[in-house]
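For reference, the structures are reproduced in the following blocks.
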Structure 1
Amino acid sequence: MIRTAIESFIEYLRVERNASDLTIKSYEEDLIALVLYFEETEGREVQLSEVTTLELRRFVAELQQAGYAKSTISRKLACLRSFFRFAVREGWVEANIAKPLRNPRAGRKLPHFLSAEEIARLLESPPSTSASGVRDRAILETMYSAGLRVSELVGLSIEDIDFSAGLVRVRGKGRKERLSPLGSYAQKAIKNWLSQREPNPKATKEHASAVFLNRFGNRLTSRSVGRMLEKYLKQCGLDQRTSPHTLRHSFATHLLDRGADIRSVQELLGHKSLITTQIYTHVSTERLREVYESAHPRAG
């Protein structure tokens with residue numbers, strides 16, 4: 001079984017290679033990600049001898065599509081080469097099938113996110129003295145509470161919200177529906193907004209049923225949400241790289257930081273593949289590495 005081989009490899013790194021705890025943690029995460037990928041695509045746990053170079057290329061392609069940084073994918077490839085080299089040494093496979101894999105030429109950085117303290121500053125910035133401020137607070141609370149894409153947020157209708165269950169029905173990519181939780185702060189903010197919400201009396205049914213309206217009483221657009229966010233970012237003095245999607249990144253990162261199960265986070269985000277969700281585990285890993293390298297006297 002491939003999991004047994006991974007356990008032996010991790011023990012080899014710890015005992016024979018005397019690898020650092022950070023390296024062991026990263027390599028173990030990388031190899032478990034490979035196992036989960038095969039379980040998703042094959043519907044079963046594969047044998048180590050069944051894995052081919054072509055399948056590893058497909059795995060790497062999934063990582064690139066999910067947005068992993070070049071440095072992260074390169075490290076994962078180094079892990080795979082080391083693991084299969086060890087497997088050859090142990091006689092489990094005949095050749096190192098990871099050796100032909102080349103490091104990617106380009107990649108994207110890990111997703112930008114806000115800390116819990118920064119999120120709190122942002123969510124509390126809209127004024128409660130105007131209808132637009134009440135609406136904006138509800139928008140920000142909802143995006144962060146349910147981990148919504150901005151398109152999912154502006155697509156919400158009144159009938160999608162179930163306050164008694166604390167849930168909201170979300171239409172994601174490909175019109176795929178999922179249920180997302182609404183925390184107490186988001187529920188309170190939405191209720192405050194609904195008490196002041198005034199739809200355009202001439203609006204179509206599609207616009208009239210929208211949760212979030214613009215000043216004309218019609219359904220809000222994604223672009224309007226982006227402009228609204230920019231205004232509050234300036235007020236709070238927060239990173240201008242922050243976009244509506246940053247709240248979704250922050251939602252996922254904070255859940256995983258606090259021990260949430262990654263498959264549950266995958267369901268909450270509406271991700272088709274677990275690989276797409278796993279990039280958030282590396283936000284925490286990369287941050288841990290940065291802290292170590294900047295603070296440890298013998299890290300460099």
Structure 2
Amino acid sequence: MYKLIAIDLDGTMLNSYGIVTEKTKNAILNVQNKGIEVIIASGRPIDSIRAIAKEIKSENYFISGNGAILYDIKNDEILYENTLNKNKVLEIIKICEENSIYYNIYTEKEIIAKSLNYNVLYYYKENLNKDEENKTHINIVENIYDYIQNHDEKIAKITICDKNQTIFKSIMKKLKEINEIEVLEVSHMSRKIIRQGTEEIPIKYYYTEISAKDVDKWDAIQILAKKLNIETENIVCIGDNINDKKMIKNAGLGVAMKGSTPDIIKVAKYVTETNDDDGVAKILNDIFTDNITKILQ
């Protein structure tokens with residue numbers, strides 16, 4: 001019997017417009033009504049996840065920064081964290097500045113950036129439809145190096161983006177030379193859609209995410225599972241990208257979204273529909289109507 005379900009956000013629970021559909025909300029609520037713990041496991045900062053957790057009535061825990069933070073919602077408390085060393089952050093910023101490549105910093109509470117572009121532009125547009133308390137906090141800073149140097153921020157991850165694949169591969173090579181960090185190997189472009197009036201504007205870019213050594217969603221899930229006395233075979237993990245690989249590979253039931261990066265498809269026990277076709281709702285409904293058992297046999 002499954003007791004814990006961990007679900008990624010972007011590309012998984014959220015559709016391309018950044019919305020949790022009513023169909024997905026209802027499927028999650030049905031699972032929660034059976035006494036099963038449903039948590040978000042995302043790369044987003046705390047406040048951004050907290051708003052979505054509230055929306056789906058997930059009231060106990062979530063994972064932020066790709067596993068850098070395990071957060072207790074009810075007690076407003078960080079149960080576990082593995083954040084980046086400030087000197088490593090400054091080293092990465094220097095490389096980005098010297099190569100004129102776009103980057104942003106995810107702290108526990110906000111995203112620090114020099115301008116609204118790529119992923120930060122997406123969050124900004126997403127904020128326009130949210131109440132103040134539910135917005136992803138974005139801090140636009142002219143000199144990020146000086147800001148980080150002069151503030152004691154706990155940094156969960158750094159995201160680096162570019163439209164040009166050649167430039168992006170060049171920066172990836174330099175980043176991999178830095179010790180004691182994890183550089184996410186993302187093999188495909190991020191594709192999101194923002195609405196501007198009646199117009200739909202696609203946002204496409206190559207990106208990587210950098211975190212402290214040994215940060216992973218699955219490691220944070222294991223800490224929570226131990227706290228809740230839940231065995232690995234009773235855990236379901238659902239995701240779409242390389243930062244979901246370990247949790248999908250190791251969970252009792254690892255589920256990939258249709259269209260996920262190929263490495264995720266390879267390790268998943270089951271592939272559901274896309275995020276735009278309510279894939280999360282489908283797999284949750286299948287699990288709890290015994291359809292998944294028949295499919296896996």
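Structural remarks
- Parent structure of the calculated result 12.8, given that mean count of other Cβ atoms within 10 Å over residues 13-20 is the read-out and 1, 2 the choices: 1
- Structure responsible for 184, with volume of the Cα convex hull per residue in Å³, for residues 85-260 alone calculated and labels 1, 2 on offer: 1
- Label whose coordinates, when distance in nm of label points 7 Å out along Cα→Cβ at positions 53 and 93 is calculated, return 1.2 (choices 1, 2): 1
- Structures 1, 2, by relative contact order in percent (Cα under 8 Å, 6 or more apart): label with the highest value: 2
- Parent structure of the calculated result -18500, given that helix-only ellipticity at 222 nm (-39500 (n - 2.57) for each DSSP H run of 4 or more, over all residues; to 500) is the read-out and 1, 2 the choices: 1
- Test item: mean count of other Cβ atoms within 10 Å over residues 205-212 calculated as 16.6, pick one of 1, 2: 1
- At a computed 0.35 (FRET efficiency 1/(1 + (r/R0)^6) of positions 165 and 277 (r between Cβ atoms, R0 = 25 Å, to 0.05)), which of 1, 2: 2
- Top of 1, 2 by Kirkwood radius over Cα pairs in Å, largest first: 1
Since every read-out is calculated from the coordinates, none of them should be taken as a lab result. Bear in mind that the values here come from a model prediction, so they are computed numbers and not experimental data. Cβ atoms are built from the backbone, for glycine too; each structure is taken alone.
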